[in-house]
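Coordinate-derived values only; no laboratory data. As the structure is a prediction and not an experimental result, all values here were calculated from the model. Cβ atoms are built from the backbone, for glycine too; each structure is taken alone.
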Structure 1
Amino acid sequence: MYILKFDWNPLTGIDIIGNFKIHFYSLMWIAAFVIGHAIMKRIFKREKVNLEFLDPLFIYTVLATMLGARLGHVIFYQPELIGQDPLSVILPFKFVGGFEFQGFQGLASHGAAIGIIIGMYLYRKKYQYKSMMWILDRIVIPVASGAVFIRIGNFINSEIIGKITDSDFGVRFVQEYYNKYEIVQKTGIKDVKKAYASITDNPNMASLLEAVPFRHPAQLYESFSYIFVFLILWFVYTKTTKKDQTGFLFGLFLILLWSVRFFVEFVKEPQGDEFINWFGLNTGQWLSVPFILIGLYFMFIFKPKTTTK
């Protein structure tokens, strides 16, 4: 079973010039949006919707997702950032302690979900070719596919890690355990990338590697589960008549995705400063409960005021 236990010490991006770096995490977001656009285009063609509405929908979705995810992270997990480095809340740069392009290192799926709902409301106000619920019932399909890539990006970044495990399935997140300042100090190698590489490549550094605990690859658990969320939604949409039940797909998405999030949280380390920890459940779990309840409502109770789509 040793193949299921490995050390994770990856290259996380490509240096371009100065402090500017193309992060693979950012590329995962791009992949999520590009594939999501392709899926939504197929849905538009399938239902004979004018494609001129697709690109505006894409723009609204991208902006709503990124803004919602970023604000959600800051509000739910890192509120101190508002006072410490407020510009970094909405810009992909660090301004305190030296200017640096870092991308958005902190995005919350709960915030993204809220942002997408608000974004679709604003989009529907301007483009009134279908009902808002029709849009939500369809947009959740590419959103589910996108979630697969985002969690892979988290894995590449060694973030949103799992709890320590002594099972036969675990990962040692080297770059999460040793930050770049510690690794330079402990190895004596000033180049950060070479310092990290020395831990896994140099037998003399074995003691540093042994100190890193094995953890659940919670990001991969979620990513793998989201593949099935997407496949279930796509099957229901293409193979059943439930796609015509207003709100059903939206509700099913909420139940499936946030149930996955709820259960994976049991093997994840808390994110940021947990401001909720009731009855053994953390912030991420309590924030998931309302989405699941809303999903149940849309699947089994919701009745549209009009049948016009």
Structure 2
Amino acid sequence: MSSSPEKIVEINHLVKHYGKFHAVEDVSFDVYRGDVFGFLGPNGAGKSTTIRTMLSLIKPTAGDLKLFGKDLLTNRSEILSKIGCIVEKPDFYKYLSAEKNIELFARLSGVAVTKMKVHEIIEFVGLKGREKDKVSGFSHGMKQRLGIAQTLIHDPELIILDEPTTGLDPQGIIDIRNLILQLKNERNKTILLSSHILSEIELIANRMVIINKGRTIVQGSVTDLLNGQELIVSFSVSDVQKAVQLLQSDSSIKIASTEGNSILLHVSQSQIPIINKRFCEQGIDVFSIETKRKLEDYFLKLINN
């Protein structure tokens, strides 16, 4: 009999008020060991306030916060020693080298670290060969990777990344995405990832929570949450008119529109292979099938209800 996965983060009914302003009203979610956990919500939803509360930078108005099975308010030092984080953009001494910045951060954190360890971490984040270069010459993406290197100095169990891909070009986004997956797969880290680039969450997160207006809307497995949703599927076919006539007799299939040789349908995931088979049986060639439903659609549907 397998044991239940260990909860790294347990947040229950978190509330944070600043006078009359209610930044967080009722946020609850759990993060399990080994998760890449997506923390989603529009600007002003309360994500950054929640993260700052988790790091004990601010005190909650109400609610319970447990990390690693212990209460944050009474076990602050022990808990924070197991967390690495980037809140907003990482900051460095720009006219020192990457190597010197990491060494200085380690000393300030009270962590004894060898030069070999510093170089190993810098290599892991993809900056090998640049350790002696001044940070002033680094691109935004390189600084983000150096920031992740900084979080690894004390070998934390949980890494919190607040909007790590903001302002990056497409290649920079891919680099950070791959680095996050390496942290999970090669270093066995648990990662809480706050992001507004929802397609990135869909690609790398296994679980997620969506908050809006300071409240939890939904949480769970990314796959389960998305698979339960109706898809918009584009079929590129040889005969659109014949395809429309074939599908009009099935009330479970809603035809959204047609354009050129494509027909857009509102269907469930399980219907896609059935429709494809019916087209083939009726001599309608299917050139491509593309799902249009992405996490963005699910997200917008939830927050606009």
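Determine which structure produced the value -19000 for helix-only ellipticity at 222 nm (-39500 (n - 2.57) for each DSSP H run of 4 or more, over all residues; to 500), calculated from the coordinates; the candidates are 1, 2. It traces back to 1. In this comparison of 1, 2, the computed figure 94 for volume of the Cα convex hull per residue in Å³, for residues 126-173 alone is attributed to 2.
Source structure of the calculated read-out (distance in nm of label points 7 Å out along Cα→Cβ at positions 38 and 62, 3.1) within 1, 2: 2. From which structure (1, 2) was log10 I(q)/I(0) by the Debye sum over Cα atoms at q = 0.13, 0.16 Å⁻¹, for residues 110-197 alone calculated, if the value obtained is -0.41, -0.63? Answer for the origin of the read-out: 2.
Here Cα extents along the principal axes in Å, for residues 6-189 alone was calculated and came to 62, 42, 32; which of the structures 1, 2 was it taken from? This value belongs to structure 1.
When P(r) over Cα pairs in 20 Å bins from 0, in percent is computed across structures 1, 2, the figure 29, 55, 15, 1 traces back to 1. Looking at structures 1, 2, which one was mean count of other Cβ atoms within 10 Å over residues 30-37 calculated from, given that it came out as 16.9? Computed on structure 1.
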